[in-house]
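Following are the structures in question.
Every read-out reported here was derived from the displayed coordinates using simple, explicitly stated rules and does not represent laboratory data. Just so it is clear, the model here is predicted, and its values are computed rather than measured. Cβ atoms are built from the backbone, for glycine too; each structure is taken alone.
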Structure P
Amino acid sequence: MISDWQDPAAVDLMLEELETWAVVGLSGNPGRTAYSIASLLQQRGKRIVPVHPDAPTVLGEQGYATLADIPFPVDVVDVFRRSEAAGEFADQAVAIGARGVWFQLGVVDEAAFERTTAAGVAMVMDTCPAIEWRKQRR
């Protein structure tokens, strides 16, 4: 199953083609992994959208309290939450019409993966864009 979770086609779609990334759990704390990955996404030309209950502006981008509050299309929902809390964000990603869901390293929810991919949305789990970009050195 893990190979399905990190399907190269899904990884490539998100890293190479999809531009607007909602980052769930992103706050203004530069010591958090979500902050450094959001910064990397920006460096790679992606638009990041912080999603956090406090809705802070992070890395120059306006934050939103929930995915449903974002007033424009989101391509990828990148989830920095524990596995037991992550599935609801996959469901919300499908509901807002996102084309991809990315669960970060250590975040796994097999049932959410099944629901999301069954809805026709690409999903990657238990890896990080930084790791996958390093693998892509061709």
Structure Q
Amino acid sequence: MTDKLHFSLVSPAREVFAGEVDHVIAPGTEGDFGVLPKHAPFMSTLKNGVVRVLDGDKVSMRVFVRGGFADVTPDGLTILAEEAVNLEDVDAGEVSDRLQTARQTAQSDPENLVAAERVAFLEALQGAVAN
């Protein structure tokens, strides 16, 4: 039996995924990084981007995350994301509508950092859905 990596991705709303995989590629703030079974332990902050889960050499799942942390231990990889969206469940039209609303909110109150952050998240999500 081939070695597998135990991977868990959790957001405040729910556990998005937990299981055995071959490889995970995550969007670290200092650059994307990959984690394989028996990887050396480390921690990293995450930027907005796509976490790719691979079984063999095929991407089996793509999850868009809004920030968070990745923790690699001898037990596997745990990602604690501020927000996580499985890209298979995303409707591009809905993202576009939400982005338009968020932009209007941000334009009406340029000092609102939460609104600006939401716009950045939705723009990045829209780009991930398009790819």
Structure R
Amino acid sequence: MAIKARNTRNVQFSMASMSDLVFLLLIFFMLTSTLVAPSAINLLLPSSDSRTMVPQTVNVHISADRQVFLEDIPVDMDALQSGLIDRLEGHTAATVVLRTDHTVPVQYIVNVIDVVENINSRYQVKHRVILATQPRR
């Protein structure tokens, strides 16, 4: 009479849990990488020790060749004002993030601030302009 063992060992390895883990990691990295909004305009921002973080409503870029962009669209100062009015409509206290190359003269920065202040006085709102910088190394 042949004696059979009651507990037989299964020597197979299931890859299902490992593939689930890989898919979860893939989803995590895809979601976190889309949260970082890379700037399409190549700027060398001025450096600063300040660490102020604000919610961004509108981005204005001034490139090294002094061209002004509203988000990623090139505009002049008149079109900047009308574009900002359209984008800030419905907001009473929005933030305009100004990203300028470190070689841009201060007058261009002041011109953008003046445009936002004109919108503030015309529509009785309190939008503010924040100058984006990069951390010092």
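Calculated for structures P, Q, R, distance in nm of label points 7 Å out along Cα→Cβ at positions 8 and 96 is largest in R. Quick check on the output: 42 is percent of Cα pairs over 27 Å apart, derived from one of P, Q, R. Which one produced it? Corresponding structure: R.
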